[in-house]
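Right after this note come the structures.
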Structure P
Amino acid sequence: MKHVSVNRVIRILLLFIFTANVGEALFVPVFAIFVTDIVQGATFSTIGLAVAFSAVAKSVCQVPLARYLDKRRGEHDDFWAMIAGSLLATLASFSLLIISLPWHLYLVNVAVGISSAALMAAYYAVFAHHADKGSEGLEWSLFSVVGLTVSTALGAAIGGYIADLFGIRVLIVAVGMMNVAATFVLVSLYPFLLVRTQPVLVEQQKRP
């Protein structure tokens, strides 16, 4: 069997999405309990609306942002969009420590939706640019399986144990710290974008 290697940019992107998604999944087991216990007057409808606000914000923002980024030459704009999205996700995570009213929760979830839109609009572009020719299926499968599925399973399992042992507030801090770690992983991507951007552009320009 031919040896298959994954280039460094793809490895960094996979590590980032894995770290960020583990952090997000940590909170999944306790989200409903957190909302009904901490947010004053919250009901199950409050939880549903919070999720809807996040989804709508992501849907409204991601496509226009992706179109804008596609029109920009190079990958620096994509990089900064990912950094902005990761920082906003970090802020939203730690904000859960101080919310007390339903509108606070809705605002945080709008921020989560916007952060996800910025991250993924840029992430998909950079990943597509740097996927190794002949290994696209493998690398996108690694994104799906490791970056999304395994990370969600691992994060949810660990999150439940953290909440049981240390409480929800410690869990929220853990979520925020995972987002901080994911941001540092993204920062490590920058020098490789500087080196790799120009060849990608040249290759694209040669295509009919």
Structure Q
Amino acid sequence: MHKIVILGPPGSGKGTQAEFISVALNIPIISTGHIFRNEMKNQTDLGKRITAIMDSGGLVPDEITNETVKNRLQQDDVKNGYILDGYPRTIAQVEYLDQLDELSRVVNIDCSDSVVTDRMAARRTCSKCGTDFNILFKPTKVDGVCDQCQGQLITRTDGEPDAIKERIYIYHQQDDPVLDFYKNKGILININGEPSIEEVWQQIREKLNLDS
């Protein structure tokens, strides 16, 4: 059974690679970011709290994230495995997950801070339907216009310079110890996330033995 965590800084492309792994292994992606964005879009009480945190460049508290993941792992579609996208991100989350389940692999997509900054600044979101784009990797057919609904594209709030700088700082403070933990457990796989999407995927296929 494949129980995989995929990690990497914001803008590393881990969400895209998680989708490739999901198709290859026929297992679901559990993205705390996706779950949280749905809460924000629906303007639930949780969503409003998350919006305030994200707008300031912060991260959602561990207790909220842990409970969200625990509830998701109890659903039927994870019985053959799963991919956790962007979780765990702190030692407290690592310890919680370690008690909750046993992982098979942790895939870390590594990128330099400068590459992360450029990629995050290129993120755009449709103001109408919420579809995400990146003008570096996933540009729209018409500049500034959503391919899906022709809505206007806007810069994501976490794509502002100060928010980017803060998120990178927080990432190193919290995620570096997480990577060390899984390295010591012998289940960490490091991937160079700076080449093309296809080249990054090929690295992952080889490291996870998906071609065999």
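Figures for the structure shown
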| read-out | value |
| --- | --- |
| Value 1.4, calculated as distance in nm of label points 7 Å out along Cα→Cβ at positions 46 and 86, assigned to which of P, Q | Q |
| With P(r) over Cα pairs in 5 Å bins from 0, in percent, for residues 70-117 alone derived as 4, 15, 25, 24, 14, 8, 7, 3, 0, matching label from P, Q | Q |
| Label whose coordinates, when helix-only ellipticity at 222 nm (-39500 (n - 2.57) for each DSSP H run of 4 or more, over all residues; to 500) is calculated, return -14500 (choices P, Q) | Q |
| Computed 16.9, 48 for Rg and Dmax of the Cα atoms in Å - originating structure among P, Q | Q |
| When mean count of other Cβ atoms within 10 Å over residues 6-13 is computed for each of P, Q, the largest belongs to | Q |
| Read-out distance in nm of label points 7 Å out along Cα→Cβ at positions 30 and 150, computed value 2.6, structure in P, Q | P |
| When relative contact order in percent (Cα under 8 Å, 6 or more apart) is computed for each of P, Q, the largest belongs to | P |
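We did not get these values from a lab; they are worked out from the coordinates using the rules stated. Source: prediction; values computed, not measured. Cβ atoms are built from the backbone, for glycine too; each structure is taken alone.
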